[in-house]
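Multiple structures follow.
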Structure 1
Amino acid sequence: MVKENCGVVGVFSLDGANVIPMVIDSLRALQHRGQEAWGVAVPKKEPYKQIGLVSSAAPEFDKVTREYASPAAIGHVRYSTMGKSNLENAQPLKVRDLCIAHNGTIANVEELAGMVGGCTFTPQNVSDTLVAAKRLVSLMATNGSLGNALSILKNEMVGSFCFTFVSDDNAVYAARDPKGFRPMVLGFRKDINTYIVASESSAIAAVGAELIRDVKPGELLKLSNSGLESEMFSEEKTHSHCSFEFTYFAHPSSIMEGSNIYLARKRIGQYLAKKFPINDADIVIPVPDSARPAALGYAQELGVPFEEGLLKDRYSRKGPLRSFIEPHQSDRVEINRWIIPISSVIAGKHVVVVDDSLVRGTSSKAIIKALRRSGARKISMVITYPPIRFPCYAGIDFPSQDELVTFIDDGKEYDEKGMTEKVRQIIGADFLGYNDEKNLAEAVGIDVDSMCFTCSTGNYATLGIKPVFKTRAEIKGE
């Protein structure tokens, strides 16, 4: 299984303005969704791609803006879970007269590759996005429009996707999968008569545009000189919005499925305090940065002081980055080394640490050790997300069960209480409490049946698969 959870953007100016600066600024606003590579594509040219952060290429912005000047463009920031982090795997990709950027997962990529002539998939030589693009172009050749091709591809392809496309006939397209696993929104900037679609509304706000609405699950948008056109290539009665977006992945300023992420995270903290009222706590601290709103909500609900007991060193090489979306364990450790405790705040206290999730245990173990060294009397950890016990095949980077801290291979069977106790021992906390699916969904304000909790429940029915679990090495081709 191969997956990527990235950031995509598509921009079209009805006034014929050069939209490349807007695309670059949008990608910078989506950097939290991918740190490995980025790129832009316009009609009738090979895509421009770079390894690393968007801001690292700032000296090239003027040149890119001139050489790729166009009223129609798409962009991509990459967060990969397969293959190598090299320029060849960066997006957008071009197949014939269509460039494509993809956010999501194709769980049956090997099967899909078999439908594409001369395309043998391995994680080392072909990306899931390239397989999908080749199949899509093939379907368009025999079935006409992009909408017709997507209506066929969505039945062949298992997984999640948000696509942006730019064609050589100067049109931008955007499509969201029928279940709505991954987010996508539409905006408009009036002063330059320009439409924008992006993974999150933070990218729309960053370029001075106004949020119009979410792109509907199963919807295809076309942006061209004819304006905005919409068609439904699929209509599903039930949706499966990724719950992990609400606790970790999305930017706190974004509005997703009608909910502001910051306020949703704050409510999650309030609901978590009702579930775990640790009344003898002295202070509540967040793990920076995405857990901050939840920790504030937890502290306010419990009536306990909120403090910044942990700070990121943003001047170190990797300090400003997000550890979870780094592809290599050594890089995750390097980032977590530069989360620094404030001893004067912590010493002698019962500290409640609020974190957004507990996946591999790397961050939690390092943070608890650092808090102990700083003199914390007692450490309780509460997690805004339920226990992650199964691989994600809908676009988040925990593709193998054996890398999860909840995977305890000692020959014994554990219920949730027993598993939580084992994880508590592994990370070294005095108390560990996980959120549950119903509590999280109520806090977000979305029906629990309309959210995806597969990584917690192990129920892959919404994806329509019965996965064969593989090791990370097998998935990434290492």
Structure 2
Amino acid sequence: MIVDSEPAQQRFLSALVSRGGWRSVTAADTDTALAKLGTQEGMALDAVLVDQGAPGMDIAEFVAELRRWRPALPLIVITMRNGVEVAVAAMRAGATDFVQKPIAPDRLLSALDRITTQSGPQGELRPLTEKLRAPLAFEEIIGSSPNFRSALAIAAKAARARVPVMINGKPGTGKEVFARAIHSASPRARGALVMVDCSAVSPGLIGSGLFGHERGAFPGAFDRQVGRLVQADGGSIIIDHVECIPLETQAKLVEFLNSGEVQMIGGTIRQSVDVRIIATSASPLDKLIEAGHFREDLFYALSSAQFTLPSLSERRGDVGPLARHLLARIGGLPGMGPIGVTDDALRLLAAYAWPGNVRQLQDVLFRAAVASETDVLTSADFRAIEGALGGSSMAAGQGEIAINGEAIGVTLYLPDGNLRPLEEIEADVIRLAIGHYRGRMSEVARRLGIGRSTLYRKLSDLGIDTAA
């Protein structure tokens, strides 16, 4: 059932969901929607889509009323772009998920598939459709494991340069967070930041999206369209899932990187563009190169600076500090409030493998915080994780994993068994302290037992800064 008062939006959503094999019925307001629940069509419903602007009841009131009559019926709320407060209220009332406008077809169809599939993760482990985006500066990015700090140091150094950057990592490891932090810490910070998700676009349209096209350049090109590269002139462009770009478009991208000029598809004029490319990949590009699916020259052109973000399972000691940090950010969302978490809950979270990485941890914490009736999360708020682990797994995890990261902050030994140089260890300790105290240099100096001037001298001597 689609609950929306605008006929054009009803038609758009009906056509969209039909692509996923769904048949739809519509209701122009919440009262009509509730009345239809008792009809033959209403009894056969598998899901409900409701726009936050639908006339009638307040959206949270509608969700609660629908839950009273049909407790198990999945419901997705469609919110405005910045409608987090509406989403929070709706989910507290019993909504299953939310999507934001403008609606991405693939995202909505994936959300419908997830909420109607019983074989996937349930409870707090059910993934959210929307990312809870909030730009982070480098000093706000939490992590003390050596492999993560190494990636952070490379990213911070690359931010100050003008070269392209390649970020590798499994889905959910934070590639977009790092890409946005690189732009924000760069000399281009005041310029535009444009993002292209190549996995969400038909391969045949990726080239048009990047370079633009003239009217009539191909069937369906009814109007002239300026490409994302031109839109990002003077700033940065994030090319997410660069591995999805077809070979023909890869060749045009290599040409652009070599010349700095953009030529629209179907056009003859070349335009100089000053833009820094930050590319991300969730797949090992070396294997795609071997298979002939990715150009080697494009890989090297994009990889002037590159690093790989470790999965969360590779930095278990970061789970505790990261969970506290994410909860602080979730608590600052509209409609939320301060949220604490107990040590037993952190041990439970640290014992889980997190196949969806940091993104999954954030989704779990958000769902748990929304559902909790108190302002402190305990292990009782993570029943799905407890069930996934089993008693024996959790007990093992409690004994082996440090919940606040103290156990693994700095590596003391080299792979050959010898101690690392004192200068390297000291640099790691300072980086860890800067990250832990979120760049508050007076606090860093006080906790390290040195003066601010001494701290800044060490930063200079060691070749690091507050971003690294």
Structure 3
Amino acid sequence: MKPVSITVILFFSFLLFSCKDTSKTEDKTNVIVILTDDQGTLDVNCYGSADLYTPNIDKLADTGILFTQAYAHTVCCPTRAALLTGRAPQRSNVNSWVQNNAYAKQPGRNMFLDEITIAEVLKAEGYVTGLFGKWHVGSDLNHGPLSQGFDEFYGIRNGFIDNYNHYFLHGKGHHDLWENDTEVFEEGKYFPDLITSKAIDFIDRNQDTAFFMYLAYNIPHYPEQSDEKFESYYQGLQEPRKSYAKMISTTDEKIGLILDKLESINLRDRTLIIFMSDNGHSTENAKISVDNHNSGLPRRTNYGANGGGGNTGKWRGAKGSFFEGGIRVPAIISYPGYIPQGQKRDQIITVMDILPTICEITGAKLPDCQLDGYSIIPIIADNKIKSNHVVLYFQWENSWAVREGNWKLIMNGFDSTDELSGHPIRKEKMESPYLANLDDDNPEEKNYANEHPEIVERLTKLYESWSEKVFSNNGNTTEHIQ
């Protein structure tokens, strides 16, 4: 019989204890999911970006496990749908940009209401649930957080806002700040401060019961409106890395306030925290393009990411790409006293694994539908356990990618590589099919499609089989509600 480490024995003993029935919600594990916005592949100090000041995220890594092959998606919407449901976003109607204005004259795309979210799962177990920050799976008033299991919501329904006037800035712009289903106006107040304050209040009010909090920061996503006190930390850094780095540190500081609150009321040791980013760093340039913008900002006001400032190491790509720099993100899980601390795991995990992992740790019942994620408890307990993700699938609109082992096939893809990566600037539609090998010294630089048509064929067949499943209505127990 293979020997079992004492760490594994203790860990699974904890699981047996934590998953047993109890009528006291205060004995349950609190859960906080922190999702940052456009924080790239290696953009934390503990991931090797020594130029960044991120003491609080580093602290999470010191008290938990850091994952080196964590995958989200190429842009915001599909990651958020996948996180909330544990399912491929195509199953939930999120395969293109969702409705961005709650007052749109014509309804747009929204996540299906019959999708079962983490909030709905834990609410059924007696948890109080709250979302503070960014929703972005459809702005229709009938499809918001309160319709998907959240007791409280304070934040934005769409993808991004100016942090002070709270207007979405693309096009003509529109105001986007909500408390539950009521539009609120807090002009001049810094949005990350607002949601952090609401999150701390939520913790304080619910410290004697079990709570689930989804803290979806809208930063470091542009506009890059950082706390100016971080200017002194990055005086020697060149743009665009400098402005992006200040946003990273601003994000880190807000996370630190949450950790400080938990520690001050002795909840840190019974609170599971899962940290992740939604996609790679942005390389987008953007300016107000019209006169009389609804935000009041003048035409040609810059609000973009200034061409990119992220660190992807050897990996190519950024947000909007299926290259590793677009989809591989920082991820940490921390639960002091119950899971190993200060360790790394190199196995593949995905954002879809968050729901089943939370269910296993809390003892909550899994949703009665087809999940695409897996609990990562075995990987946490033993770093030799193989990932359940033998093949990875990604799709956004008509672009898609399949990874099997070290081969990745990208079809109809886009390249968003920026100058800081050491590669030439590329922001264009890619050659297709594009077959890359992640084992190369310069991964994804060479297209092997002509050399290995048999691999292209095999991965294409895998995609076709997957696509047929996730775009059908199988896997849900009810018909989709549009």
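Since every read-out is calculated from the coordinates, none of them should be taken as a lab result. Bear in mind the structure is a predicted one, so any value in this text is a computation, not a measurement. Cβ atoms are built from the backbone, for glycine too; each structure is taken alone.
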Tell me which structure, out of 1, 2, 3, gives 21, 50, 27, 2 once P(r) over Cα pairs in 20 Å bins from 0, in percent is calculated. 2
Re distance in nm of label points 7 Å out along Cα→Cβ at positions 202 and 218: value 1.5 computed from one entry in 1, 2, 3; matching entry is structure 3
Using mean count of other Cβ atoms within 10 Å over residues 66-73 for the comparison, can you identify which of 1, 2, 3 gives the largest number? 3
Could you tell me which structure in 1, 2, 3 was used to calculate distance in nm of label points 7 Å out along Cα→Cβ at positions 258 and 458 as 4.1? 3
